[in-house]
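Student: Multiple structures are listed underneath, in structure tokens.
Only the coordinates and a few stated rules stand behind these numbers; no lab work does. Because the structure is a prediction, the values reported are computed rather than measured. Cβ atoms are built from the backbone, for glycine too; each structure is taken alone.
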Structure P
Amino acid sequence: MLLVQIMGGLVLGCRCILLDKCYMLENNTFSVGMNSDFNATVGNNGSGVPMGEARSNIDYAIGFSSAALELIEVALTSQKLENCVDYLVYPICFNMRHAVELQLKKVWKDLSILAEYRKVRLTEHKNGKIKASPFLRGKIKPFPDLDEASTHDLRIIWNLVEEYAPLIDTRFVKLIGLLTPFINDIAEMDSTGQTFRYPASNESQVHLDDTPIINIEILKVRFANLVEVLKLLEKVSKEMIYEYSWSEITNSLSHFDIIQATYHAANFLGDETPYYKGAKVSTLKEFNISSNEYSQLIKISAKDKTINHILNIDNQPKHLDLKSLVTFFDILDKVYPMTDYVEKYTRSSYSIFDFRTAFGVEAIKKMHEKRQAIEEISKKLTLHQIAEIYSLYDFHKQPCYIGIFESELKRNIDELEVYQARSHTAEIHDFIKYFLEKTNLINGVLTSMWTLNMKPLVKELIENYNLASVPWYDKLIRGEVRNGLTEYHWFESKIAMLQKLTEKSNQSIELLRLLD
């Protein structure tokens, strides 16, 4: 319909409303309503992506998946004739199939991003295909393009995912193993999205002629199972993109693989031969890597402070040591006494407001103590040590990848060195003040040191300042705080859970089929 620039008028039954300098097309069917709870954001509105970028397929996939599951419930419970299974089977299956297509296309987009980290491996794969079939020379790329607009055949999309995803990351092997039976079933019945959309094909061939009955209860079990697997696929591929941007990898091994290989190498600790020599032959075989890549693996696993505790390695801060940390904690103790810090965890939540601590002499005294502490820190600690304290504090809120910590540390050092070069003491003091006043500073610094495997140093500081009774330290001791292995173990547990779910679902389906 032709849009004409107009304010408040009607053009061919449509209105063009100026909203933040953008025109919004409305009509009597598709429009904004008074009840904002039922105004759905579409297009670029609320998409969470940069202007001009298409909304994620996941938004659509979630909608189609949810619609399929809700329609299944309606079909199973409604007494209305128009909601009987014979009518609703078509929108149910169409929504199921379309949700899968959208989600697989989103996965392919994620793979295209991850493919940038796997250029060597993908090029080797391409060359191997050309060697086997020389006519492919000049016709294929290391990572193929997929025209989303024109490609709707699930077989084509899934074949690409099956071939290329495992080359990019081994975690996809287990996910593909779970997904393949579901995708094959749907593709066999409706590969191109036409079977449940129309009664017959363009050639007047009746759809589903060979499949006269579809059980809705079986669909419910099967699709609910598939939705859970697809949720994990989306979450894992999204996390991979973040992980790859911060983790050191080799040509073949991801951060996940490096953790797995480090566990394998740790089995050889305690032997007379150094672990990295004893583990070499079996690691080369199990992970299918070269000797050169094995050397890279050993270096990465040993220096990554978020995972090298697997190898019984204790780390030290880069610029701080026990002496400088004690100096910092002693200064902190003058302003915020450690005894008060410990006491606040056991103190009653009810307290009387003391005006003397907020106004007047006490408040002025406290401000003076803070200024003195900031001055003392700036004089007794180096800029690099100050930067590392702040980086440790900030890291406890971040995902546990060593690249994030190293990046934060470099950024803080660079910032402080700029202030120093300009002789801006006040800016250095402001930098210190920013983290010094954090109420969870001690928790943050020591938690990061713990996750970076500086445990002996943490325990010494805990003992020096009688902090052993604080609840967050107990969580550290019991391993309840996230660390560099959290995502690794989470993935393994999720895969195991979905394997059990699929096994139970298959058993339920067998019972339903027997009952039929």
Structure Q
Amino acid sequence: MRNEGVGSWATRRARMSPNRVAVVHDDREWTYAAVADRANRAAHALRSLGVRPGDRVGYLGPNHPTFLEAFFGTGQLGAVFVPLNIRLAAPELAFILADCGVDVLIYAPGQSAVVAALRELVALRHTVALEPCGDDPDYATLLDRAASDPLDEPVPLDETGVVLYTSGTTGRPKGVRLSHGNLAWNSFNMLIDVDLAADEVTLVTAPMFHVAALNQTVLPTFLKGGRSVLVPAFDPSTALDLIERHRVTFMFGVPSMFAAIAAAPGWSDADLSCVRSMICGGAPVPEPLIRTYQRRGLTFMQGYGMTETSPGALFLRAADSGDHAGSAGTPVFFSDVRLRDATGAEVPPGVHGEIVVHGPNVMTGYWGRAAETAEVLSADGWFRSGDLAVVDADGYFHIRDRVGDMFISGGENVYPAEVEEALSRHPAVAECAVIGVDDERWGEVGRAIVVPRPGMTVDPAELLASLDGRIARYKIPKSVVYVDSLPRTGSGKVLKTQLRRAHAGTGDSAGPAWWRTGRPPEPGAGATETAETAETAEVSRLDRG
């Protein structure tokens, strides 16, 4: 087989275990043979639309077996798969589609309205509907008419297999180029760290358009020959029911998801005896939450990573999850992690330093952004994370802070510059800055500090409502503070440290004091996983309106 990449995985796995169940969705089951057949047909269908090696294929939809069919089919062609966040507004999606030049966009029925808006914003060569919609080709019909023999394009491991977009600190998202090798080595790390088995039953409630759900759960499970139970939208009670019904052995979630499950009415009586391991990340993991699951006899692990590292970099394994709860663990097997100071020198245990990562799981670069790639990726392959940590005497990493201003709300990264750019377009806003403030449920939410234009006023609710449809709802601040001016340095840079000190009070909300004060906890008091690793799924979207 000339295809060394992930596009060949469906064919390779089907020849080993064709009759084993690969995917479960809405009580329907797909065997590995069926997934391989559908992936082959998807590859032929995409080729009939003109997709060639290196072309980009976008997918806009919730968790569904067609996501994997399109993913593996795109990989068979040597094309590049671009999963898209269904929570983004049309202008945000349009930028991404134009930035990487998506040739074909496959979309789910619930996305028809945003796709209609996209047609007014960006040129799309082909749009394919998963269900009949207007004049767009119907995905099912395309596959029914396509050949079922596997394509075998030569695809080396160092070619780009996926582009995953992360929010940009300058207000524009960046496309992280992950090679087929990045995806494979990350899966190998997961198989070692979690010790996944061939009889694994993985519950996938986090969206696969984020790196953690796809790379930390679905692909390793597929590689091992287990089954993935795909859920389009997260609901805590449903999650408990699915664990019992499907005898789930493994799942990933962000802290707010696990907290919601533990608060669900059926938690105390739920039969969780089938669960072998749970991994948590995407936001600070409170130690009380860890202990809640451990008291149920569950192996509850956490780690640290980012889209740029595919994402695993650090992991706290089962044997250490009790004694070192709250730490981010140690480096994954096929990766090296160090802490460096501002001069680039390594720091000793107990001293804060920036996390840098090296290994075959580190991205090849940002799509079309050589300068920004060079800023974070050294010539010898070390990736600068922008995150601060300290290593304790036993070698366990404790995440301390983020070098930049990004904050995490319910597992989603929010970059203030992007929100500030949207706010500044309101005619009543002269200047603005956005900071993260404590929130009891989401960890952090945005607060807009606004300088109004002279003689103009605007109701805070009206100002925030003006952002709806322009940026994703989880990015919209929860509150507004009006001020006369913003504190700045001599060079004109806004002093966000002063803003946090003056305006980070949370009113009725409660949260970890160190988020508000900037003073990190002692080792063992909480770990975090940064960057685009996961999301709170549908529960977050609904609760935020």
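Student: Work out the source of -8000 here, i.e. which of P, Q gives that when helix-only ellipticity at 222 nm (-39500 (n - 2.57) for each DSSP H run of 4 or more, over all residues; to 500) is computed.
Tutor: Details: P: -20000; Q: -8000.
The read-out was computed on structure Q.
Student: Just checking, which of P, Q has the largest value of FRET efficiency 1/(1 + (r/R0)^6) of positions 68 and 308 (r between Cβ atoms, R0 = 41 Å, to 0.05)? Could the numbers behind the result be given before it?
Tutor: On the way: P: 0.35; Q: 0.95.
Once FRET efficiency 1/(1 + (r/R0)^6) of positions 68 and 308 (r between Cβ atoms, R0 = 41 Å, to 0.05) is tallied for P, Q, the winner is Q.
Student: Looking at distance in nm of label points 7 Å out along Cα→Cβ at positions 132 and 188, point out which structure of P, Q has the largest value. All intermediate terms of the calculation are to be shown ahead of the outcome.
Tutor: Working: P: 2.5; Q: 4.9.
Comparing P, Q by distance in nm of label points 7 Å out along Cα→Cβ at positions 132 and 188, the maximum is at Q.
Student: Okay, moving on. Comparing structures P, Q by distance in nm of label points 7 Å out along Cα→Cβ at positions 148 and 444, which one has the largest value? Working shown, then result.
Tutor: Details: P: 3.8; Q: 5.1.
Once distance in nm of label points 7 Å out along Cα→Cβ at positions 148 and 444 is tallied for P, Q, the winner is Q.
Student: Work out the source of 35, 28, 23 here, i.e. which of P, Q gives that when semi-axes √(5λ) of the Cα gyration tensor in Å is computed.
Tutor: Considering all the candidates, the number was obtained from Q.
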